[in-house]
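These notes open a run of structures that come right after.
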Structure P
Amino acid sequence: MPEFINNIIAYYDTLLRALEFSRLGGLARSDVWLYPAANTLHVLGAALLVGAILVYDLRILRGREAPRTALVLSTIGLILLLVTGPTMFSAEATAIGHNPIFLLKIAVILAALINVLLYWLAGPVLPRLVRLHAFVSALLWTGALVLGRLIAYF
């Protein structure tokens with residue numbers, strides 16, 4: 001393997017260890033309420049994000065106007081996920097950071113975020129392209145949700 005790849009892997013491992021042994025990682029492992037609260041709020045955030053996005057995408061796929069409420073709810077869900085995800089991850093960063101299902105989940109989330117960005121940057125576009133973005137969005141966010149639940153089993 002090329003040396004720069006080995007360096008990247010070593011740096012990644014160092015970051016994982018630093019996060020796991022940080023104050024947040026220690027609290028996530030030792031505090032009786034922090035991890036369960038983060039887990040509960042993470043599930044709520046996922047439900048809000050994916051549920052609202054599916055409503056939004058399904059409306060677009062049916063050729064209807066998407067409700068603005070869906071954007072508000074998905075934003076609240078995303079904020080909850082961004083706050084609670086690192087907390088849960090820090091408890092076992094070295095193990096989870098090498099879990100192939102977790103890595104796939106992160107890749108799917110990045111693809112979904114790129115899809116959202118492309119959708120918003122496109123401006124007024126052809127209805128077929130809007131529907132394609134909605135279809136891809138529904139698949140990717142649902143996939144991220146499923147992969148998130150599978151992390152514990154692999």
Structure Q
Amino acid sequence: MRKFFAYAIPIVLSIAIGAFGAYIQSPAITEWYPTLVKSPLSPPAVLFPIVWTILYILMGISLGAMVAKGDMSLVRLWLVQLLVNFLWSVAFFALHSPLLGLIVILLLDVLVFTYTIYAFASNTTSAWLFVPYLLWILFATYLTGYIYLNNPSH
């Protein structure tokens with residue numbers, strides 16, 4: 001039962017924070033975001049909730065795998081990156097600030113990269129589970145930067 005909670009708590013927390021972020025950004029997605037000049041590489045809107053749900057589950061499993069083995073060394077870093085992930089939604093969408101969103105996502109890049117590197121030393125499975133997330137947020141950094149550079153009035 002303890003192993004179950006080691007996985008369940010981070011998975012549920014990831015999805016809950018992600019859902020709260022989606023709730024906060026939903027008005028901007030329908031009203032503000034469509035007015036922005038976006039990269040030609042921007043995926044269709046329908047893809048984002050699918051990808052993020054998968055990533056949140058992988059993030060939770062990553063931490064769960066460490067906690068299940070009794071390794072609590074990266075819990076704080078994992079929680080901080082999850083908070084910064086949420087803050088990106090606030091900065092970019094709720095505050096309508098591509099610049100602040102870019103700053104926040106650059107911090108997120110560093111945190112996720114750091115977690116991944118440290119996880120490789122402790123639990124390679126946990127690290128590999130974070131790689132798709134790292135790749136996705138690097139792509140999101142490009143998309144955010146593109147919007148910042150191509151929408152001077154926002």
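Only the coordinates and a few stated rules stand behind these numbers; no lab work does. Predicted model only: the values in this text are computed from it and were never measured. Cβ atoms are built from the backbone, for glycine too; each structure is taken alone.
Taking FRET efficiency 1/(1 + (r/R0)^6) of positions 26 and 146 (r between Cβ atoms, R0 = 35 Å, to 0.05) as the criterion, the largest value within structures P, Q is that of Q.
Among the shown structures P, Q, from which was the value 1.00 of FRET efficiency 1/(1 + (r/R0)^6) of positions 10 and 74 (r between Cβ atoms, R0 = 25 Å, to 0.05) calculated?
Working: P: 0.10; Q: 1.00.
It traces back to Q.
Looking at distance in nm of label points 7 Å out along Cα→Cβ at positions 58 and 98, point out which structure of P, Q has the largest value. Before the final figure, lay out each step's value.
Working: P: 4.1; Q: 2.7.
Structure P comes out on top.
Looking at percent of Cα pairs over 11 Å apart, for residues 66-113 alone, point out which structure of P, Q has the largest value. Present the calculation step by step, with values, prior to reporting the outcome.
On the way: P: 74; Q: 66.
Structure P gives the largest value of percent of Cα pairs over 11 Å apart, for residues 66-113 alone among P, Q.
Figure out for me which of the structures P, Q the number 9.2 belongs to, where mean count of other Cβ atoms within 10 Å over residues 2-9 was derived from the coordinates. For mean count of other Cβ atoms within 10 Å over residues 2-9, the value 9.2 is produced by structure P.
Computing distance in nm of label points 7 Å out along Cα→Cβ at positions 122 and 138 across structures P, Q gives 1.5 for structure P.
Taking Rg and Dmax of the Cα atoms in Å from the coordinates of each of P, Q, which one would give 15.9, 53? The correct label is Q.
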